[in-house]
Structure I
Amino acid sequence: MPPTPTVRTTDLDRIVLASLKEVHNKGAELYNAGDHAGALRLYQGGLIVAKPLLDHRAKQQTEIHEGLDQVTKSTADVKLKAFRLHEVIEQVRGDLKEEAKLAAASEKPAEAAASGKVTLNGKPTAGVTVAFIPVGTTKALGTAKAGEDGTFHAATALNVGTYLVTLVGDGMPAKFTKPETTPLRAELKAGVNSLVFDAK
């Protein structure tokens, strides 16, 4: 028997968000057209379907349960009941959107900053362009130009990982100028990386 596929809670959140968005929009059309009973039925059905998909979201499940229970027991007219469930849908959608933002922020790859010095035969070299190229590719993800004292700082944050490093400038030996031949490597870690590249 094949293993049961694992469904991430973030995937369930996306499914519920998309479903409730459609329910909200269709229900609003019915409500604004005067079909309050139709909007109420649509809102109820959408929330009933969404509730079990949010087992990992106790707060949102409670909001749905209390909203549905309130409408069931209420003696208010259909228009007010539909509006109440519309409020519940908007509350749940707002909560899930905020959770999605937090999840996206936590999944963002760690970033590395690269700075340091370029030397040629041990002496600082000005005007050299330093390029960081992920191993296995030929395109630089970040570059920096060395100042008068040979120091450089990559303006763009880089992903953590291993890079080929090329040095292009006056007097630089040819092997350092191309990713295919450069012997220089940089293992960038999260945070600030202080590097020294000596071309010999």
Structure II
Amino acid sequence: MSENRFIEKFQNKTDSELEYILENKKSYNEQAIAASIHILKERNGKTPELESVESEIKLEKERKEIACEKTIEEQKKKNNITDDPNAPELHSKKVIMVFSGLFSTIFGAVLLMYNMKQTDNQSGRIQVFIFGILYTIITLVVVNLLNIGGNIALIFNIAGGGILTEYFWNKFIGKEFQHRKRSWIKPAIISVLITIPLILAAIYGQ
């Protein structure tokens, strides 16, 4: 409580002013409310009114926590994420889309190929690999021939990611396949390490 800056700030407020804050809790932040309760307790002791306010705050906090947990569970269900330790760890559709957009479709294809390895989809891996290579080459050729900007290339990459996640994933893994979420950090580091030399080569090779 000593770290609450509102305690010192509210010391000169009257009881009525502090009670007004508690009556209008929605207009004040959590620290301001806590400081008001703290000061009123110091002045008047623990009154039934303050106990009632504290109970209301506790119940509201619990309701928010329950709502937050429910939202997280609904999001997991929507994305077919499970906590089942027997379910395979896969890179999510969102991660594949982001990698495809930021780096290129072939990077998203590699992540999807990893997923297919985890789910024993050998034929799917081959098709995704071929698609990733061909789509990336076509994107580079079109961008260079037409001399179009990076924004158009980004659109091509995102479209490629969409094909990977909405066609190949749904066809070979299954739209509602339950899986655990795999970390994206290691693939991100590898992708950056691969991309930086290519960018430098493109800049200094001109």
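Taken together, the values in this text are just the output of simple stated rules run on the coordinates, not laboratory data. Everything quoted here is computed from the prediction, not taken from an experiment. Cβ atoms are built from the backbone, for glycine too; each structure is taken alone.
Work out the source of 61, 17, 14 here, i.e. which of I, II gives that when semi-axes √(5λ) of the Cα gyration tensor in Å is computed. Of the options listed, only I reproduces it. Between structures I, II, the calculation of mean count of other Cβ atoms within 10 Å over residues 24-31 yields its largest number for I.
Ranked by mean count of other Cβ atoms within 10 Å over residues 48-55, which of I, II sits at the highest value? Before the final figure, lay out the partial values.
On the way: I: 15.8; II: 13.0.
Largest calculated value belongs to I.
For FRET efficiency 1/(1 + (r/R0)^6) of positions 40 and 80 (r between Cβ atoms, R0 = 25 Å, to 0.05), find whichever of I, II sits highest and give me its label.
I
Identify the structure, out of I, II, from whose coordinates relative contact order in percent (Cα under 8 Å, 6 or more apart) was calculated to give 22. The structure behind it is II.
As an exercise: helix-only ellipticity at 222 nm (-39500 (n - 2.57) for each DSSP H run of 4 or more, over all residues; to 500), calculated from one structure in I, II, equals -15000. Which structure is it? The correct label is I.
Between structures I, II, the greatest calculated value of distance in nm of label points 7 Å out along Cα→Cβ at positions 104 and 184 is seen in I.
Comparing distance in nm of label points 7 Å out along Cα→Cβ at positions 32 and 176 across structures I, II, the highest figure comes from I.
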